[in-house]
Structure formats: structure tokens, C-alpha cells
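Visitor: Below: a set of structures, written as C-alpha cells.
Please treat every number below as a calculation from the coordinates, not as lab data. Because the structure is a prediction, the values reported are computed rather than measured. Cβ atoms are built from the backbone, for glycine too; each structure is taken alone.
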Structure P
Amino acid sequence: MRLGGRLAAAIEVLEDIGRRHRPVADALRDWGLSHRFAGGGDRAAIGNIVYDALRRKRSAGWLLGEDTPRAIGFGALLLEWGQTAQSLNDALDGDRFAPPLLS
């Protein structure tokens, strides 16, 4: 799974956490059970994005101007993973599983 798919999965988990008000570990476990194609490395990377996003939620929301799961997912990659907006867009460009690019 490429970065775009991992980010999309992390956003899906963040949406589930916000919608159902459930613990992160439960949401990640349920996502993994319903997406058997994801290997251990993919699941670990998705979990890292989710936890980084929640850890930097306020900063990411301020940086991107909104407090949505998509914004905090992108914010995690920008703030914690050392990505720039341009490098992130370049990495996600052409990935059919990636969320829409940053504008």
C-alpha cells in the first residue's frame, strides 16, 4: 500500500473515531479486521498516522484552517513526518486510492 492509501485509511479511521466516539485502538482493530488485504506494515503506518494526527490535532487544524479528519490526517504528515505540501502532493499524485490533493 502506498502513502495515499495509508492516508485515506487513516482518514477513514479518524472519521469513525469522531462519528462513533470510540477508543482509537478499537477503531484501528475494526478497520484492520474489515480490510484484510492490509499487511502488518500498512496497519502500523496507518496507526502511526492516526496517533500522530490526534496528538497534533489542534496544530493541524490551525495549519489547514479546518478541524476535519482529512485536515488532521494531512496535518500529521506535514507536522510529524517532515513532509511539505508540495512533496505530499507529488507523492499522492496519480495514486487512485489517495484522498484529494492539498490545494
Structure Q
Amino acid sequence: LMTGQELATAVLEDLPVKVVVVDNGVYGTILMHQTRRIGRDRGHGIALSRPDFALLARAYGAAGFTVERTEDFAEAFRAAMAHDGPALVHVKTDPRDISAYGPL
């Protein structure tokens, strides 16, 4: 999500869009470069606020689901896919998980 307004449009237009937000709470690419140059746990200016994206989705009128444990993802994803309208799955991950390849 760039602004969150995409959800408002999906609800307004009744689009069955499904969104998965993978949220590690940091600017991952910047953290990766800082870690390579100055070492682990020394990142600066990379922390992001972690809004409740599932709650934001529900505020717009979409379905919203939160995943905090890997084993809960499949159920949340199935529920989002089964929902007739727009749905969002907010996956909270560890800040060290900056890519699909795993931890930093």
C-alpha cells in the first residue's frame, strides 16, 4: 500500500481485490545497506510506525485479517480469498526479514 486510499477505491468500486501487506516495520533496503557497512543492530533512521493495516481495511469497509505467526497465514489467506469484496491480510514479520530470501 502506498497511501491506503487504494482500499477506499476498491470498496467504492466493489472490486474483489486481495492485498497482502508484509510488514517488517523498517525500510528494509536501507537497513540492509547499513548492516553491510556498519554492522548488525546499528541501523539509523529506518524504523517505521506499524499501523494496524487490517483495522484500516475494515475502516474503509473491506475485510481485514492480521497474521503474527507463520502457522496462522494459511487460514487468514483463505478467509481473504473467500471474501466477496476487497480484503487485506496484514502479515507482521521480524524487522530482520527484509526480503523473500529470509533474515538479514
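Visitor: Given a value of 0.95 for FRET efficiency 1/(1 + (r/R0)^6) of positions 4 and 84 (r between Cβ atoms, R0 = 25 Å, to 0.05), calculated from one of P, Q, which structure does it belong to?
Guide: Derived from P, not from the others.
Visitor: Given -21500 as the derived value for helix-only ellipticity at 222 nm (-39500 (n - 2.57) for each DSSP H run of 4 or more, over all residues; to 500), which of the supplied structures P, Q does it correspond to?
Guide: P
Visitor: When Cα extents along the principal axes in Å is calculated, the result is 47, 28, 18; to which of the structures P, Q does this value belong?
Guide: Q
Visitor: Taking distance in nm of label points 7 Å out along Cα→Cβ at positions 68 and 92 from the coordinates of each of P, Q, which one would give 1.1?
Guide: Computing distance in nm of label points 7 Å out along Cα→Cβ at positions 68 and 92 on every structure in P, Q gives 1.1 only for P.
Visitor: Could I ask something else about it? Quick check: 0.20 is what I get for FRET efficiency 1/(1 + (r/R0)^6) of positions 36 and 52 (r between Cβ atoms, R0 = 25 Å, to 0.05), calculated from one of P, Q. Which structure matches?
Guide: For FRET efficiency 1/(1 + (r/R0)^6) of positions 36 and 52 (r between Cβ atoms, R0 = 25 Å, to 0.05), the value 0.20 is produced by structure Q.
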